[in-house]
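Right after this note come the structures.
None of the figures in this text is laboratory data; all of them are computed from the coordinates on show. Computed from a predicted structure; not experimentally measured. Cβ atoms are built from the backbone, for glycine too; each structure is taken alone.
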Structure I
Amino acid sequence: MATKKKSTRKSGTRKYGKAAGKSVESAVRREKKGTLRSGKGGKGGAVKSRKQAIAIGLSEARKKGAKVPEKKAS
């Protein structure tokens, strides 16, 4: 009989903290407005992808010290 894999996270627990959510929300808003830019110091092009906006928001949250899981190693 196949055994089920147990997840380490309890159901109902948050993966990200509230501060991280606010940071992502802010980044997505800036992306929609057209003011969110990628690259070091915001010198890159304007962000057009929603996924990229979320990634930038999570990165900003990490820098602020919010509860965000570590980046996956590539």
Structure II
Amino acid sequence: MMTKDDVRETLRSECEAVGGPTAWAKRHAISTAYVSDVLHERRLPGKRILEALRIRRFTAYAMVEEAAAPQ
């Protein structure tokens, strides 16, 4: 499973591989401002960026154990 930081690092690496965020954004028909916002943690990566990175978002739920009552 990936964290938001992992996704951001994957985006950063892919941008570097093609010459920077502007080149990556243009290649995937995504606004440069949006890519920049994701890279600078101002926005979360949405559907378009995730599809371009070949990453799928899903939500997971887990049970939380109740703390023992104080004695």
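A compact table of results
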| quantity | calculated |
| --- | --- |
| Relative contact order in percent (Cα under 8 Å, 6 or more apart) - structure with the largest value, from I, II | I |
| Label whose coordinates, when distance in nm of label points 7 Å out along Cα→Cβ at positions 35 and 51 is calculated, return 1.7 (choices I, II) | II |
| Which of I, II leads on distance in nm of label points 7 Å out along Cα→Cβ at positions 11 and 59, largest value | I |
| Computed 3.4 for distance in nm of label points 7 Å out along Cα→Cβ at positions 3 and 19 - originating structure among I, II | II |
| Which of I, II leads on percent of Cα pairs over 16 Å apart, largest value | I |
